[in-house]
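I've put the structures underneath this note.
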Structure I
């Protein structure tokens with residue numbers, strides 16, 4: 001029997017593994033939405049049909065390094081008490097975390113995403129790293145807030161890191177606010193770059209080392 005807190009399922013590791021196995025057998029996405037989960041790490045190296053964590057609370061971190069997800073990774077409206085680590089993962093659909101709150105850093109270094117990244121109105125503490133990545137669609141970071149955080153005596157300043165990334169679509173940073181820097185060194189953007197009301201701790205956002213094929217919209 002699955003316990004409920006505030007109408008959300010409370011799932012442990014056994015329930016998570018059971019849902020992953022059932023989804024593969026039934027040919028559907030892994031449905032962990034509207035749940036309270038202690039943490040989530042890569043149990044298998046492949047997830048068939050997508051992974052749905054919409055409206056869920058993760059009490060620690062999500063660590064899905066070097067995993068392949070054959071569908072969307074949906075984190076919309078989720079709360080992650082720790083960090084989100086998707087280093088070198090492959091997502092065959094979209095990465096969705098609109099309105100999410102990530103209390104640790106979000107790290108997508110080296111990831112490959114066949115669809116879009118949509119993080120509109122997300123709040124991230126520490127940094128958001130999408131560097132050394134390949135994104136086939138758009139990166140949508142409108143109204144995102146990246147705030148500094150403190151780990152023991154270390155201050156993590158709230159950077160947006162996009163260096164050495166290939167974006168085959170556009171990059172929308174409209175009204176994004178970063179308490180640290182915005183790094184786009186050696187980033188390739190094959191469509192438009194939106195910088196309407198974008199803010200960082202630098203007076204100007206440096207795109208001198210960015211390869212922009214579309215328009216800069218300010």
Structure II
């Protein structure tokens with residue numbers, strides 16, 4: 001007699017790369033991303049990228065001199081390409097995104113040497129600022145650039161963290177319950193956004209495992 005076994009497969013774990021648009025070690029946005037990683041469900045692993053300072057200013061002469069691109073750009077491109085999705089936390093400088101973030105996106109949007117890594121990449125935006133605007137204008141400008149780069153930006157929910165100094169303790173831990181709740185909703189929604197954009201990915205993995 002043949003017994004048919006019912007196989008159960010664990011939920012697919014999505015790898016998410018997190019970019020803070022500030023080089024400051026104690027940036028509110030870096031703290032926000034670490035808080036998001038702590039609040040993520042088991043099906044999402046958030047990895048905060050710590051080497052954005054290695055990316056040089058965009059320069060076509062530099063790009064042409066080094067066929068594979070500068071080492072800092074290669075590392076960032078590889079990290080983005082390997083991720084199932086990307087979350088960017090941006091500060092707001094003069095009503096716009098910081099230059100360091102725009103510079104990174106300029107490099108990532110280039111087709112050479114190995115194709116565009118941002119094209120059709122699921123992406124989420126959030127941000128924190130010391131002021132009362134909560135990066136609303138920075139996120140709007142970032143959304144426009146990402147649309148041009150061909151990314152698939154999650155439309156909602158939004159996270160605008162204003163008066164950031166009151167939301168974190170001296171060690172950079174998120175202490176504001178309302179912000180934590182909004183952040184958790186954001187992370188859960190982003191996992192659903194990835195699944196929505198790749199609905200057959202999990203089924204394909206399971207079929208190959210059988």
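A short reminder: the numbers here are calculations on the coordinates, not readings from a lab. Because the structure is a prediction, the values reported are computed rather than measured. Cβ atoms are built from the backbone, for glycine too; each structure is taken alone.
In this comparison of I, II, the computed figure -2000 for helix-only ellipticity at 222 nm (-39500 (n - 2.57) for each DSSP H run of 4 or more, over all residues; to 500) is attributed to I. Each of structures I, II was scored by relative contact order in percent (Cα under 8 Å, 6 or more apart); the highest score is held by II. Here distance in nm of label points 7 Å out along Cα→Cβ at positions 65 and 129 was calculated and came to 3.6; which of the structures I, II was it taken from? Structure II accounts for this read-out. Looking across I, II, the calculation of mean count of other Cβ atoms within 10 Å over residues 73-80 that yields 18.6 traces back to II.
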